[in-house]
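Some structures to go through are shown next.
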Structure P
Amino acid sequence: MVVIGGITRLTGSGLSITEWNIITGTLPPLTNENWIDEFNKYQQSPQFQQINTHFGLSDFKNIYWWEYFHRVIGRLLGIVFLVPFVYFLIKKLIPKDLLPKLILIFLLGAWQGFLGWYMVKSGLLNEPYVSHYRLAIHLVNAFITFGYIFWVILDLKYGNKRTNPQNSKLAIWVSLSIFILVNIQIVYGGFVAGLHAGHIYNTWPMMGKEWVASSVGAAFRSNGMMSLVNDISSVQFIHRTVGVLIFSLILWMWAIKYKFKVVQKQAINLSMLLVIAQVLLGIFTLLCNVPIWLGVFHQIGAFALFGALIYQIHRFVKG
């Protein structure tokens, strides 16, 4: 789902399907007449009228399939969850303390589907782009859903009670601080994608010939705090800066890992390895002007690092 979602975003395919039909939308166009009908609907969208006026039916099919697969996989995820859930519920095999967690997971998945349509809808009105705010919300909810599922898995694997109350409080708070910064970074990753901010200042570590692009200060003087979420150079600068801060904090924890238990050291090692990979992916994605394959790997790397930090926090809190 993450891979297809990333490709859908980077290829501009998300606005190719202009309706949200949960049941009838499960099947793709099966005849040439069906394809023409879908294409006619797309031709009424701002994306076609303002950007893709050169598109023929074959061009439309190329972007349609990515959005179609993204939606179908979402439906399959719901089925893969719901069918065994109902079976185990009927068989009374779900522990009472697990049941509300599973219901919450299902609701998060359903909410994610709605947010996906809410995001797409913003690009079908006047502007040929989805709202970067809605894109960030859709992205963050995907991380929340994934993160909660992973936490429940860790509870099932290791137990959901704290076993060692003497664990370093400092390590727990630093881990939580890193996790908060990662969530901020995810939000700004959504802003970067939504505003296409990765296509400017394709240099590292400087922004062109400046450490902080002069356009960042100019935008702040013109628009104040709103420039921090709306100005493309400011959004890119924050995304760069928060990434360096996250790397520095994880590096510090890795340097003092000798103080912790073996399983906690393993968790820190995993976070360290993945943050290095993610920083490198981010840099090369920027330097190469966001090619699709690097952009997708960068998004996958974010999920991997997010999961590693959840594991790290779980091991400190309950290990």
Structure Q
Amino acid sequence: MTAADFWDNQETAQQTVAEMQRLKASVEPGRQMVAGSEDLKVLMEFAEEDPDSAEELQTAADDLEKKVDGVELQATMDEPEDACAAYVQIQAGEGGTDSADWALMLMRMYVRWGERRGLKVEEIDISEGEEAGIRNATLLIKGDYVFGRLKGETGNHRLIRISPFDSAGRRHTAFAAVDVSPELDDTSEIEIDWDRDVREDTYRAGGAGGQHVNKTDSAVRLTHSSGVVVQCQNERSQHKNRATARKMLQARLYQIEVDKRDAELAARRGDKSKIGFGGTTVRNYVLHPEQYVKDSRTGTKVGNPQPVLDGDIDLFLESFLRWRLAGSSS
């Protein structure tokens, strides 16, 4: 980076800086942990001579334990794609208007999660429901290790509540599927024959009406020969939408290849073909008659669903990573 010509190629330079930041983020917690252990040794010696310093020792031990937990969690995200930003696709399933509303609630949950962490969240594509909510949407959440943290969200999510759309006030069950893929750079190993294997359709992007209506077919939908479909309409430029859609398609195809090497994830993605009763759910959100959110894989459970729906999902994300680590080491 100190070379005179380092910034001559801005794109390469920025990639190098980003790589350095990722490496520092991996190394620095280890350094802090080593330094914390040395401090702990000194405080233990003090505590032997002066019992009044035991409180300071306990505080230092608790702080070091948090650092160890953080390093352990980071160690679970050791795949190259884990450091990437992530596309989060949400699709309403069985449950009619309730499922469309549920899909919107999930989208809001991930947006709030990103905002809580100071991440940039972009809306790539959205299709609104007929009465309320959304049929599907795609978000791009940018930041280091976003995919690594969110990859366990892939699968069916089930909501049980008194439906606000049922005049009789009956309890309804709604389903929505989440699919998380990494945003890849240009070094991706996935090769696509864009002319032979991909069908491109353009259409007019939806808008708020009036002067905001898009009067050109700027939205782009790509259909791969494998059946994978992606679409983008967040830009007014068809060229930009096409570029984003191509990156999304590469990400989806890459993740499918990775999943083939991971039986648990591959099976879970396969279950998403049934987004409703009979399919496997990764998490249940119950608002009536009890109130709780429970992960079907890890058993992690919280008794107040509202903070979770407001984006406080780190407990579930971290418990999945540790559950996955325990499974791979057993």
**Prompt:** A value of 17 was derived for relative contact order in percent (Cα under 8 Å, 6 or more apart); which structure in P, Q was it taken from?
**Reply:** Q
**Highest-scoring label, criterion being FRET efficiency 1/(1 + (r/R0)^6) of positions 10 and 130 (r between Cβ atoms, R0 = 25 Å, to 0.05), among P, Q** = P
**Fill in**
Kirkwood radius over Cα pairs in Å: greatest across P, Q for structure Q
**Fill in**
Computing helix-only ellipticity at 222 nm (-39500 (n - 2.57) for each DSSP H run of 4 or more, over all residues; to 500) for each of P, Q, the value -24500 comes from structure P
**Asked** One of P, Q was used to compute mean count of other Cβ atoms within 10 Å over residues 146-153, and the answer was 24.4. Which one was it?
**Response** Q
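Coordinate-derived values only; no laboratory data. Everything numeric here is computed off the predicted structure, so don't read it as measured data. Cβ atoms are built from the backbone, for glycine too; each structure is taken alone.
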